[in-house]
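Below you'll find the structures, each written out as structure tokens.
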Structure P
Amino acid sequence: MSLATSDFRKGLKLLIEGQPFEIIDFQHVKPGKGGAFVRTKLRGLKSDNVLDKTFRSGERFEGGDFSEKPLQCLYLEGESAMFMDMETYEQFSIPFSVLGNKRFYLKEGVEVRALFLGTDPLTIEIPTFVELKVVEAEPGVRGDTAQGGTKPATLEGGLVVQVPLFIEQGEVLRVDTRTGMYIERAK
């Protein structure tokens, strides 16, 4: 499938020089002198880097064979996570190098949406909030601070977050996956 600059819209996924990108923002510009062009802000689907790029109006691109699938995390093993396709029940692994920091929020049973280019997984979309168990936290000493203090706690999956002093090992916490910050104790 071939795309032109007139097809650009936010969220459109395309291949530029063989690399997959998603359009974050775009603006058609028609200067008084010279040809029209399109100014874009692109996010690399493999690298997660944001790139500003300008294209001549009418330029053509390859659309790519992009698809989204609902997946469920089965378990983490070595340097990869094992997933099951929720529609076909097919099982496969995705390496941590593809998952990046999102791997810290995965545990058994977590449902995600995965973006594929053909059969290759590009990235996953994780829930905004996840509940993770504290596997290591130093005991908090009361009276240390005038205000509420914090301490580091290691959660299942290896994520380290700052938590209030009263949090103890074994508790389950709600964490915001966008910021990686502690929100509250899970109920």
Structure Q
Amino acid sequence: MRLVVGLGNPGSGYVLTRHNLGALILEELAEEASVPISRKGQGARYGTGTIGQEWVMLARPETYMNLSGMSVGKLSRYFGIAAPDIIVIHDDLDLSFGEIRIKEGGGDGGHKGLMSIIEQLGSPDFVRVRAGIGRPGSKEMVEAHVLGRLTDVEMQEMPRIRERGVEAVRAVLLSGAEKAMNEFNVKRVKNSCKEV
């Protein structure tokens, strides 16, 4: 079984904040795959079903972001799912808003949700689907930026972002992380005829 986790903060006040992009993409995936995330346990809401030929568990931690690992760790241990079989969807300050990238393993990049997951799993060897939220002008503005509500302009982009995020998760599940990274992590050059 593969575990797909969408990160965010619980509660209606956080639903449309930038920090909840992972959870928003997971909900889109659950709807498209007809996998309701309605069961409760191990500090999460989750559901199981199939995507392609893969048996998957889709989970949304009910902890706050910086304690995400408590839930992911419990799900991993209870259901016997190893770190390499886990996909975590999360917001990312280091990508411009709306960019979707895939990463296999690595550090936490200062993301407290990833930090908690690595600590609880005892391993960084899970796949990340990164949803860009852009970085604010100064370090002091980071907390307000990630917890801030999506602007009207950003909201208009959300259907495309959610769909692209779903495509990235599907690509990892159906084709493997390496092939998915080759597809999603290509830098698009505006003028392809330009000499380099």
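Each value in this text was obtained by applying a stated rule to the coordinates, not by laboratory testing. These numbers come from a predicted model, not from an experiment. Cβ atoms are built from the backbone, for glycine too; each structure is taken alone.
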If Cα extents along the principal axes in Å comes out at 52, 37, 31 when worked out from the coordinates, which of P, Q was used?
Q
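If helix-only ellipticity at 222 nm (-39500 (n - 2.57) for each DSSP H run of 4 or more, over all residues; to 500) comes out at -11500 when worked out from the coordinates, which of P, Q was used?
Q
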Computing distance in nm of label points 7 Å out along Cα→Cβ at positions 72 and 88 for each of P, Q, the value 1.8 comes from structure P
Quick check: 24 is what I get for relative contact order in percent (Cα under 8 Å, 6 or more apart), calculated from one of P, Q. Which structure matches?
Q
Have a look at P, Q and say which one yields 2.8 for distance in nm of label points 7 Å out along Cα→Cβ at positions 56 and 96, as calculated.
Q
